[in-house]
Structure P
Amino acid sequence: MTSRMDHAGRRERLRAVAAERGLDAVLVTDLLNVRYLTGFTGSNGAFLLRTDGTDLFGTDGRYTTQAGTQVPDVELVVDRSTVAALAGAAAGVGRLGYESHVVTVDGLRALEQAAEGVELVSVRRAVEALRAVKDPDEVEALRRACTVADQALAELAAEGALRPGRTELAVGRELDARMLALGAEAPSFETIVAAGANSAIPHHRPDGTELRGGDFLKLDFGATVDGYHSDMTRTVVLGHPAAWQTEVYALVRESQAAGRAALAVGADVTAVDAASRDVIAAAGHAEHFTHGLGHGVGLEIHEAPGISALGAGTLAAGMAVTVEPGVYLPGHGGVRIEDTLIVTDGEPELLTLTSKELLVL
């Protein structure tokens with residue numbers, strides 16, 4: 001399938017970065033970065049960007065037809081040793097950027113041999129930095145991914161699929177199947193279904209535990225559409241909630257609202273985390289919120305920026321991020337509420353639209 005994304009525009013942005021750093025070319029070998037810049041979705045591909053515009057895309061013979069469809073506007077090099085072939089094609093340049101976080105020690109030696117006489121310069125995560133700010137096509141893909149997840153959960157709840165007696169595994173498999181039926185390419189990650197005491201485990205893997213009346217049920221899941229991932233968590237109660245459940249849920253909801261409100265262009269990621277975390281700490285549950293507030297989401301389920309007390313940097317318009325505080329009470333249960341949002345010059349755009357009212361099933 002030919003992508004609707006503006007890959008040529010992305011390449012021009014990377015070309016500007018390369019020129020600013022005094023590079024003559026950049027060799028991109030991370031497959032997701034290759035996809036971002038070209039649209040190619042196969043398992044073997046690399047991209048050589050030159051500042052003079054004479055770019056090359058490389059893959060092997062298995063993907064010749066696919067490359068012609070997905071990357072029609074870049075000259076194709078077909079070679080089983082794709083990276084070495086493109087590095088060899090760069091032998092005439094002066095300074096060649098490479099992705100040092102992707103290339104192994106042995107791979108670097110191979111690059112040095114293939115691009116003999118070329119100065120190799122790490123570009124670190126230059127493409128990931130571009131990916132952190134989504135363009136309109138990416139935001140639309142994220143919207144569709146979030147819509148699929150919203151609809152899948154709504155259908156399961158309406159049909160009574162979230163009920164006592166069912167197992168976590170059964171619910172998770174049905175949620176995954178529903179997302180696929182609604183147009184997802186795949187779940188964004190292994191769906192988390194956590195009932196009762198398991199809901200106090202932030203990343204519990206669903207098992208044969210049966211849902212019971214009076215339990216919290218935590219559902220953390222997402223859909224992948226056009227390669228872009230949604231991410232949402234909702235926590236419901238099976239039956240009449242106890243007072244402690246209502247209290248904990250209200251606290252997490254207040255914390256999540258504070259985190260969403262702190263999303264603004266120029267906001268430091270540590271300040272956004274603090275805005276949400278301080279609400280939980282003030283209620284005496286600081287030790288029960290054990291992870292960062294959120295993360296970027298896009299072609300990967302976890303990508304830049306990281307929003308946590310240990311994060312670095314500020315938010316920019318177009319960043320897609322999650323806000324997902326939680327309170328986890330070991331042996332009792334836990335609550336997490338998570339949304340995917342787009343940072344804008346005004347109010348952040350909420351993409352996951354499922355209600356955050358405490359749902360009692």
Structure Q
Amino acid sequence: MRIGIDARLAGSAHAGIGRYTEELLRNLFGLKTKHEWIIFLRNRDQLPWLEKEYPQSIRWAPITHYTVREQLQMPMFLKREQCDLIHIPHFNVPVLYNRPYVVTIHDLLWHERRDRHATTLSPIMHALKYHAYRYIAEKAIQRAKHVIVPTEHVKHAVQRYTTQERISVTYEGISQAYSTQGKTETRTYPYLVYTGSLYPHKNVEYVLDVLLHLPELHFVVISSRSVFHSAFWREVKARKLESRVHMEGYLSDEDVAALYRASLGLIFPSFSEGFGLPGLEAMASGGVVFASDIPVFREVYGKAAYYIDPHDVMTCVRGILAIQKDESFRSALRSEARKQLEQYSWQEMAKSTVAIYERVGSVV
């Protein structure tokens with residue numbers, strides 16, 4: 001088959017979706033199938049390894065995601081290649097595209113949790129954008145030949161808009177940079193790590209309140225700059241924690257892994273997630289994970305995480321003190337992590353995805 005993949009969101013600049021898309025591409029090409037791959041990229045140098053090794057597969061589509069132009073012009077880019085099947089790895093499927101496609105839905109957070117504080121738009125513009133999002137996302141699901149999701153938790157949410165038979169779970173994987181081997185960060189203070197965006201549903205301010213109860217503890221935040229950084233830093237200053245909160249910005253996988261190895265743990269206090277990749281990466285590096293006690297984390301992390309109540313900071317404080325005092329507790333979590341991590345592989349995800357392409361392609 002001639003299979004197209006909209007990879008305009010591939011790469012580290014686009015966080016979890018970017019990681020998923022890039023790892024999917026790496027492993028699809030690594031499988032050496034007989035399929036012909038057509039990869040749509042937005043920017044030059046977006047994926048240097050792809051340009052170097054498979055330049056014949058690249059098609060340039062310099063169109064910004066989540067825009068009216070994307071809805072109007074992207075169908076022309078896609079149709080021009082006459083692909084048998086297109087995979088769009090996010091909800092932003094152009095509603096005017098009427099050829100067969102598969103879509104990946106990473107979560108339905110904004111269906112479940114509408115938060116006007118998660119935007120800088122005016123209330124009217126936010127309402128318009130929200131309803132446009134819902135329309136596009138629901139159409140993307142309803143018209144897809146198949147829907148890929150990262151967890152059973154997300155599958156359950158997506159079933160409201162399509163049949164169970166048209167949804168497949170493909171667990172994500174862990175990059176090679178995350179392992180117990182490698183350099184270790186050297187810092188003179190005990191610290192927790194957070195990796196990800198600072199959207200309100202991530203509940204990162206929770207950690208600032210944890211710090212108020214543990215005066216020796218520091219907090220390292222690995223997050224690319226966004227409009228939410230200023231609001232978060234205001235909360236840091238309001239609690240007089242400027243000397244104990246360290247904003248690292250973007251770091252390489254190797255540097256993130258080094259921070260995980262030397263930390264007390266990764267803290268993931270989110271109210272809602274679709275998967276939770278940073279937790280697996282922290283476990284693979286030998287770190288402990290403090291995760292919200294929500295269904296998706298229970299599914300992905302199993303017995304390998306210490307679960308906290310995202311509304312009660314004392315549950316986290318008690319967990320940190322227990323792990324600091326009892327090395328056997330930390331060792332037990334690491335042992336569970338090694339078993340849990342066996343479920344996750346980018347290569348297996350790619351194999352499952354190809355199987356979906358082939359199953360769908362045989363009936364379109």
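One of P, Q was used to calculate helix-only ellipticity at 222 nm (-39500 (n - 2.57) for each DSSP H run of 4 or more, over all residues; to 500), giving -13000; which? Numbers along the way, then the final one.
Working: P: -10500; Q: -13000.
Working through the options, I get structure Q.
Can you say which of P, Q returns 20.9, 62 when Rg and Dmax of the Cα atoms in Å is computed?
Values: P: 22.8, 72; Q: 20.9, 62.
Considering all the candidates, the number was obtained from Q.
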Seminar exercise, completed: Calculated from one of P, Q, FRET efficiency 1/(1 + (r/R0)^6) of positions 218 and 266 (r between Cβ atoms, R0 = 30 Å, to 0.05) reads 0.35, and the structure in question is P
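Every read-out reported here was derived from the displayed coordinates using simple, explicitly stated rules and does not represent laboratory data. All of these numbers come straight from a predicted model, not from anything done at the bench. Cβ atoms are built from the backbone, for glycine too; each structure is taken alone.
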